[in-house]
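S.K.: Okay, got some structures for you below.
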Structure I
Amino acid sequence: MARVTGRRAILSHTVLVAAALGVGQVLAYVVSVVAARALGPEQFGVFAALLGITLIGSVLALGIQAVAARRLVHIDEADRDGASRDILRDGLIGGLAVATATILISPLLMWLLRLQGWLPLLLAAVTFIPITWAGAQYGVAQGRESYRRLAAVYLAVGVGRGVGGVIGALATQTVLGTMAGLAAGTIVGAAAGRWVVAPLARARQVRVERFFGETAHATHALLALFVLTNVDVLLARALLTPYEAGEYGVGAIIAKVAFWLPQFVGVVLFPRFADQRRAQATVVALGAVGVMGIAVLGVTAALPSLVVNFVGGSAYDDLIPIAWMFAAIGAVFALAQALLLTRLAVDDRRAVIAVWAAAATLVALATLVMPRTVNGLATSALIAGGLLAIVGAVVTAAELRAPRNERVARA
């Protein structure tokens, strides 16, 4: 009966978190779809590049979330409230740090992305403060396995960010206005999220030792992953014409659907990756992520016109023949992310080498081998992501097979 109850708990938690993440992700896609129509191809290329910067900058939030969840699983019950309070404070400090760093390197980013003004980039930097703070909130709720609160925080931040971005895009039809809406909505959402997790952090603060050191390693690995999954959009801005960069930005939305759709699987199972439940949780996670990736790829391959017109409109019909490639890119990146999370849960610091190698492969293929076209850049991303997923799957299979071989040898 205990096993049934556990399975039912996993299922209910998965549905709850998936629903909350789904609302946030749908609203994020709505922002991109609305912006694609309101801004036009050239301005949307700028906006897509800024979104890429925002996603890469938010990697610290994911690093804090991963380490917070991993550490709280192993902290004594009596100290968890105090440790949670300390982690929330560290999340706010981390947000201020990444915002400051972004401002300091803004001249380089403006040159790289060929931006005409610095205000949209400044707003992207400001957004990193609530994003990183929210990452600490996610980690506290996830590590305490309080999935109702975790879902509520995801919902608050997702709705705030999505509604703010849509209002900004429709009201101003400018990149600056859209970024301002995103920033304001994210701030409101993070403030609501802090209220949601407040009952988990009411005790006197207990210092979590070496938290930022472990966060640096986790963030490094996730930064490599986010560089890999977003550098193609930045390369599109640098290598393609403004119109083609806008087209690639719309294709990247399709890839992001396939990439983010199975995110809830890793969120729910991550604490299980870190303890004795690891082997079973890994098999379940990889199977679920793989099935969802195949489903998105199948729908996109069967109905490319519908998908492209829904995402970007008739202005992007040139993408229809290669829409399936973007779905495949997102699917292999999602599998790579799931594999990386299984390594982060046990503080394996070697996996980052493979991720950086895949990112370097993508850049080399796009700049030196493939033609500088939308098709050529998409092919580069698909090859790099596929190679990484294959390497990760082989390593994981060897790890799972080792205990089985030991049991056979003992028998």
Structure II
Amino acid sequence: MHSNSGKRRALQSRAWLVILLNAFYSVADALCSVFVSVYFYVNSLDVTLVFQHYTTLYITTPIAFIAAGWYAKTRDRTHVFRIGLMLHVFYYALLLYLRTDAVRYVVPLGVFFGVTWGFFWAGNNIFQFDFSTGGKSREYFLGLISSVSNGAKMVAPFISGAIIRSSTTPERGYHLVFFLALMIYLAAVAVSFFIPHIRTHRPFRIRKALLPRKAQHDWRLIMLASASLAGSFHIFHFLLAILMYRHVANEAAVGGYVSFQGLVTVVTAFIVGKYAMPHLRSRFMFWGVVTLVVAGAVLSCKITVATMLVFALLRSISLPLFGIPHTAIRFEVMRRAVEEPSERIEYICAWEVPLAIGRIIMMSAVMLLYYYADDAGLRAAFFLLCCIRIVTYLLVQRVSFVHQPELADGDGFPVFHSDMGQTEP
């Protein structure tokens, strides 16, 4: 008989430091990330430029991720995370320097931010692996860090929108928001110095993780699921912001819209983190898929402020319902696949490759649908991206200990990315 009443292992002090750093990152990211896409759109009135920026970002990220993983494995893991934070500072400094001319450099900026993402998320995932706890506390930690991160995001977008709206000019408001984010990233860099250096000099061998053998059946399934997961991994985030802006032409409303999603995700993530024990993972993921498909069906009918609100509500519920159990499963598969603990860095990096391929394919599909069918194409794209989550679910269901829960041992350390039940970066 399964029970969730057993005592969970207390979180280590370093796990709380990881949570604090994620909170810093989440505040800075929530202040400005959604408004970068709006900023590009406002200054160009061309959605395709925004598509180009993010497509370039998706292409560059896995390359930088693998390079960062190599450095973490052969040199120093702490440096990787700190470089990722510093690159965020430089990215927003570039936006401040270029101002309205930034739209002329969407592709180079996409490359730069892809490198930024690659180093930050490689370092962050490795930190969470090194300093988090395991056993019965895995889902608890997943739910807690998701709630804290989304809690930080819950207020920040609304504040950003209000700052932009109340400034003497929108341009001045955007620049102030980017500057505030830059300062918070610098504060996060300072906090990161409390993380001890983790110097290693081990060889970085990614081939086995990237091209798993037939015997690694579960890991092959997770890699395939990664490609399908990409459909709703990040694309929704900036598309919804642009669509909301096109309908209301009000940055404060866009900020409130993003904050609303954060609030819903916080509540849902807390509940899922508390009750999603290993034997319930499949059930939670199933309802996460159902909720997302219903959301896609609502928005496929007509894109209005009302339907976007309904979509945001349902999608924000779906994110942790599916994301938290999926992340726990992914890590347990990874833990079983490695021959020795340090190999997890290669597996963390390898997972990014099919994810990037999926992102590029999905983004290309969205671009084509929009190019040939305009808003009708976007509606079709939203529904398609939601339905692809069914494929992810069916693949994960074939993992040995998912369809046979008695095989799950619930041991190990959680590994996260930007979609582990949170609003995507």
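Every number here is computed from the coordinates shown, using simple stated rules; none is lab data. Here the structure is a predicted model, which means the values were calculated and not measured. Cβ atoms are built from the backbone, for glycine too; each structure is taken alone.
S.K.: Computing Kirkwood radius over Cα pairs in Å, for residues 106-193 alone for each of I, II, which one ends up highest?
M.R.: II
S.K.: With FRET efficiency 1/(1 + (r/R0)^6) of positions 90 and 370 (r between Cβ atoms, R0 = 35 Å, to 0.05) computed per structure, which member of I, II shows the largest figure?
M.R.: Largest value of FRET efficiency 1/(1 + (r/R0)^6) of positions 90 and 370 (r between Cβ atoms, R0 = 35 Å, to 0.05): II.
S.K.: Thinking of I, II, which structure, once Cα Rg over 2.2 N^0.38 Å, for residues 202-273 alone is computed, gives back 1.72?
M.R.: The correct label is II.
S.K.: Given -29500 as the derived value for helix-only ellipticity at 222 nm (-39500 (n - 2.57) for each DSSP H run of 4 or more, over all residues; to 500), which of the supplied structures I, II does it correspond to?
M.R.: Working through the options, I get structure I.
S.K.: If you rank structures I, II by relative contact order in percent (Cα under 8 Å, 6 or more apart), which sits at the top with the largest value?
M.R.: II
S.K.: Additional query: Given that Cα Rg over 2.2 N^0.38 Å, for residues 170-225 alone, derived from a single structure, equals 2.08, which label among I, II identifies that structure?
M.R.: II
S.K.: Between I, II, which one scores greatest on mean count of other Cβ atoms within 10 Å over residues 250-257?
M.R.: Structure I comes out on top.
S.K.: Supply the structure label, taken from I, II, corresponding to mean projected area of the Cα convex hull in nm², for residues 42-161 alone with the calculated value 7.6.
M.R.: I
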